[in-house]
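The data blocks that follow each hold one structure.
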Structure 1
Amino acid sequence: MSRSTVRVATLTLSDTRTLDDDEGGKLLGALLTSAGFDVTSHAVLREEPELLRAAIEQIASAGSADAIVTTGGTGIAPRDRTFEALAPLFEKTLDGFGEAFRRLSWDAIGPNAILSRAAAGVVRGLVVIALPGSPKAVELAVTQLIGPVLAHAVALASGKGGHHHRHAQEHAQEREQRG
């Protein structure tokens with residue numbers, strides 16, 4: 001699956017942002033588009049778990065995206081409830097995403113990286129990724145994690161690609177290079 005065929009819906013979770021002043025959401029969309037993905041929609045939602053779950057269910061039911069990337073609500077403040085909203089929906093968790101994000105964040109911000117609850121998982125065949133609201137965090141995640149792996153993750157989660165398929169392609173490329 002190529003990046004250009006991956007459809008991504010984005011959501012900003014904030015009690016204070018609007019579409020007009022949603023810098024993190026605008027950056028998220030721009031970076032995903034620059035990385036070659038097809039950003040199909042964006043919305044700003046209040047930080048209410050039921051609103052996030054309803055939005056994900058609506059996107060999944062409509063079949064309008066292959067992945068959903070959220071920004072905001074992943075910290076430990078009382079209103080940060082993105083993780084709590086998503087955790088019960090995850091059919092499979094991608095623990096490595098949060099671990100890798102925190103590891104990369106450590107280099108940028110030090111020990112405060114452990115306060116992030118960035119997460120990813122699969123919901124009804126969709127890859128769902130929850131990022132912090134900070135524009136720097138969004139940039140880090142898209143350029144170093146999401147960009148390189150999202151197309152493959154979507155192929156695996158949707159059943160349109162797989163481990164064996166990828167290895168067969170790699171072996172074919174190796175044979176071509178050897179001549």
Structure 2
Amino acid sequence: MDVQKGVDLAFTALKSMKRVNFQAVILGTGDPKLEEAAKGLQELFPDKIKAELRFDAKLARQIYAGADMLLMPSRYEPCGLAQMIAMRYGRVPVVRAVGGLKDTVKQNETGFVFEKAHHMSLVSAVKAAMKAMTQPDKWRSIQCAGMAKDFSWEASAREYLSLYQSLVK
């Protein structure tokens with residue numbers, strides 16, 4: 001848990017959504033202040049939020065498999081793997097439009113994207129995603145588009161080769 005990852009934005013957003021029907025799982029370790037904030041959220045919303053303050057790869061995979069969305073409100077993110085893993089599982093990422101997140105998640109196509117590093121921007125994106133969930137065809141389309149994305153090295157190599165060949169011409 002780190003401010004770079006926008007964890008504080010997520011916590012503030014979740015706190016402001018007290019009247020919205022949701023459940024959230026927080027998994028991770030890091031900045032002690034953010035860990036305390038996660039515990040505080042769980043205490044404030046015991047029926048909505050569960051905080052597991054540990055590194056647990058197996059539990060992470062179970063969360064990916066069982067969740068509907070992944071929140072990734074990073075302040076900066078050179079690449080990001082979590083959104084790609086989420087899409088592979090058919091989970092819909094809600095991400096901030098920075099770095100690799102902006103490159104891999106397309107608004108209303110493979111997920112939901114917000115611009116401003118502010119908790120209310122994240123809340124708006126989450127609410128848009130929740131609205132899409134009420135439209136099963138749209139939601140399934142977003143899930144399927146994410147699952148169909150090819151983030152393999154082979155696909156990247158093809159893109160680099162194509163770019164190189166276009167520059168040589």
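Miscellaneous remarks
- Taking distance in nm of label points 7 Å out along Cα→Cβ at positions 96 and 112 as the criterion, the top-ranked structure out of 1, 2 is 1, with the highest value.
- Of the structures 1, 2, the one that -16000 was derived from, the read-out being helix-only ellipticity at 222 nm (-39500 (n - 2.57) for each DSSP H run of 4 or more, over all residues; to 500): 2
- Structure (1, 2) behind the derived value 20 of relative contact order in percent (Cα under 8 Å, 6 or more apart): 2
- Which of 1, 2 leads on percent of Cα pairs over 12 Å apart, for residues 72-119 alone, largest value: 1
- Answer label among 1, 2 for the case where distance in nm of label points 7 Å out along Cα→Cβ at positions 32 and 56, calculated from the coordinates, equals 1.5: 1
- Ranking 1, 2 by mean count of other Cβ atoms within 10 Å over residues 128-135, the structure that comes out highest: 1
Quick note: the coordinates plus some simple rules give every number you see, no bench work behind them. Keep in mind that this is a model prediction, so the values were computed, not measured. Cβ atoms are built from the backbone, for glycine too; each structure is taken alone.
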